[in-house]
Structure P
Amino acid sequence: MPDVVLPFKLSKPDAKSMIEAFVNKRKFFAHPKFVEEFSAENVMGVYFPYMVVDMNSHASFSGSGEHQVRRYTRGSGSNQRTYYDADLYDVDREFDLSIKGLTVESSADKLNKKDSHKTNNVINAIMPFDIENSVKWDSNYLKGYTSERRDTNVEQLKPLVDTQAKDVARFSANKTLELYDRGVRWDSEHLDIKGRQWKTAYLPVWLYSYQEKKGENDSLLHYVAINARTKETMGSVPIHMPKLIGASAIVEFIGLLLMLFVDFDYSFLFLLLGFIFFFFYYAKYRNFTERHHHETETPTEMFNVVKSDKLIKRETGLSNSKIEGANNKKVSGQGLAENLLNNVSDINPFKNFK
């Protein structure tokens with residue numbers, strides 16, 4: 001049983017309207033069979049299992065940062081190059097960090113964001129939830145809804161939580177790095193966890209699913225999901241590829257004409273129009289890169305911040321716009337979840353529904 005539950009706030013009629021609106025904006029390139037079979041009546045309310053972690057920690061970072069002082073060009077025409085002058089600093093940051101409500105999926109199936117047969121990233125993308133409004137577990141909240149059981153434990157999720165917590169700390173440190181417009185390269189990163197509290201939670205999602213047959217033995221399960229607290233909506237819609245490719249080819253042909261008849265120094269860029277058109281609409285319909293940005297969306301409080309910035313030298317004639325090896329905006333918590341699945345065997349995504 002979970003420790004806490006977050007009750008549904010969004011009604012089913014409202015959820016149906018929102019899913020219909022989401023899909024209607026994507027019907028032009030949607031697969032005809034999907035358009036024919038789509039019905040928001042099939043939306044269901046699901047309580048998904050999550051692990052919610054509060055922690056007190058001490059973070060320390062040490063590395064190098066660069067501040068741009070000049071940008072200029074040399075040469076002319078096709079030989080023109082941009083160069084930069086920058087001040088190089090030794091940078092150290094140390095602070096206490098309180099992380100509140102770091103939330104990760106505790107279903108092995110939903111942890112796998114790269115499953116080629118499901119659009120699990122869509123469900124992940126509707127986070128965060130307003131965890132602070134959770135209430136003590138009561139099974140009565142499940143009446144009228146579906147629920148999925150948790151099938152991972154603290155030991156399995158701890159590596160993911162620790163990595164995401166370090167992401168949160170790294171991005172918290174960025175709030176103190178306004179000077180370094182060329183980025184910071186951290187050579188040393190440490191996050192010492194002083195105390196940690198784990199809570200299991202049931203969090204509410206309105207979910208529409210559609211199974212797209214992609215071959216005799218292949219399929220893709222598309223989700224359209226709504227956070228039943230914040231109304232955040234994300235989804236994936238099957239694409240009619242012949243139609244999208246055809247439209248992209250027309251745009252590419254127009255780009256070719258523009259390249260031939262428009263006087264422009266970089267007219268060859270018009271040849272990219274068809275590819276840009278294709279990937280823009282593919283991304284809009286599939287939303288395959290969408291995710292929960294735990295590194296910036298997790299509530300935090302920083303205390304006792306200690307900053308050290310020591311000017312080392314001025315560098316001139318740099319060809320890169322960023323410091324080499326900049327990693328202060330690196331996110332390590334993505335992709336780690338898939339490795340955790342090695343510890344969970346025999347997972348059937350449908351057996352846990354009741």
Structure Q
Amino acid sequence: MKTIIFAGGGTAGHVEPALSVAQEWMKQNPRDTCIFVGTTHGLETTLVPAAGFTLRTIKKVVLNRKVSPSALFLPINLFQAVMQARAIIKGASLLVGFGGYVSAASYIAAKSCGVPIVIHEANARPGIANRLGALFTSALAVSTPVKSGPFSNALITGMPLKSSITSIISRNESDWNLVRSSSKRALGFDDALPLVLVVGGSQGSQVMNTVIEQSLKTLLEKKIQVMHSLGKKNALPTAQSGYQPHSYIADMATAYLAADVVISRSGAVTCSEFEALGKYALFIPLAIGNGEQLPNAQHLADLGRAQVISQKEFTSPWLLAHIDSLLETSRARGAQVSTANSTAHEKITALMQNVLSSH
């Protein structure tokens with residue numbers, strides 16, 4: 001019986017891939033124990049317990065990219081987080097990190113405890129925490145190829161996807177057009193009319209929400225339906241025929257299948273789920289943090305699956321002027337799904353087994 005520690009908190013982009021791998025590990029090793037390290041602030045506080053795993057929390061440490069007064073407290077905060085992480089990780093068989101606020105402290109703690117480390121990087125541009133962790137291990141995996149640095153030699157696994165996504169990919173459907181039409185009906189939309197899915201990330205995007213609000217009347221007049229995820233903290237507009245506002249869309253798999261065009265930020269999980277089930281996207285990368293959202297989106301644009309514009313360009317006049325061409329490009333695409341990421345969770349668990357066998 002082994003204890004595997006999973007570190008990755010804050011956003012869905014760190015938590016959901018970790019959950020997918022943990023579920024696959026437990027399927028193969030039902031007598032083992034998987035424990036998650038997170039903070040009290042991120043999505044892990046709901047997603048991890050809901051998946052049936054134990055969550056242990058440590059201090060949230062933000063690794064600032066710019067000099068600021070808060071940076072003065074970084075050494076103290078990091079030391080406290082490392083000590084908390086050591087108490088969780090000491091004696092474990094393996095630490096698997098996915099980046100985010102908790103991973104930097106967890107990597108340092110695991111190294112100091114002699115616990116082997118495996119790292120998965122979801123983004124095309126590795127984050128600070130995972131770049132730090134790569135100093136302590138050569139067992140690296142990536143969703144997409146990385147051009148330089150330690151992750152340029154990493155195992156390319158793809159992005160571990162939720163079981164609701166992989167279960168659809170594995171179905172041997174003869175007519176994906178029929179599946180997409182039935183998905184529209186299942187969500188309460190008219191399958192004879194186009195559907196645009198708007199997703200601003202788990203917290204929502206005020207900019208995107210405002211553009212949709214300003215464009216909605218014209219979109220509905222053009223017989224274009226809209227399914228809109230506004231974010232949990234934002235007030236919901238009134239629903240009307242052809243328009244569904246949601247704080248959060250739990251069944252994203254059906255939403256991707258139903259949508260003719262997805263308008264979205266380009267986080268790593270979003271891009272991978274879209275690549276699996278979506279048809280065509282308009283990505284508006286969030287221009288903060290490590291800048292990873294732009295290369296995430298560009299990967300799909302290079303495949304002919306998406307168009308990428310800046311947040312500054314995304315206005316109501318722009319959307320109304322281009323929505324018809326976006327829908328036309330989507331119609332020209334096939335209705336099938338992609339298996340590109342369908343075995344990522346299995347590849348990462350195989351890497352974990354390999355590391356454990358060599359220690």
task: Work out the source of 13.1 here, i.e. which of P, Q gives that when mean count of other Cβ atoms within 10 Å over residues 73-80 is computed.
output: Q
task: For distance in nm of label points 7 Å out along Cα→Cβ at positions 57 and 121, find whichever of P, Q sits highest and give me its label.
output: Q
- prompt: If distance in nm of label points 7 Å out along Cα→Cβ at positions 201 and 313 comes out at 1.9 when worked out from the coordinates, which of P, Q was used?
  reply: Q
- request: Name the one structure among P, Q that helix-only ellipticity at 222 nm (-39500 (n - 2.57) for each DSSP H run of 4 or more, over all residues; to 500) of -8000 was derived from.
  value: P
statement: Rg/Rh (Cα atoms, Kirkwood Rh): greatest across P, Q for structure P
query: Which one of P, Q has relative contact order in percent (Cα under 8 Å, 6 or more apart), as calculated from the coordinates, equal to 32?
result: P
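Only the coordinates and a few stated rules stand behind these numbers; no lab work does. Fair warning: this is a prediction, and the values are worked out from it, not measured in the lab. Cβ atoms are built from the backbone, for glycine too; each structure is taken alone.
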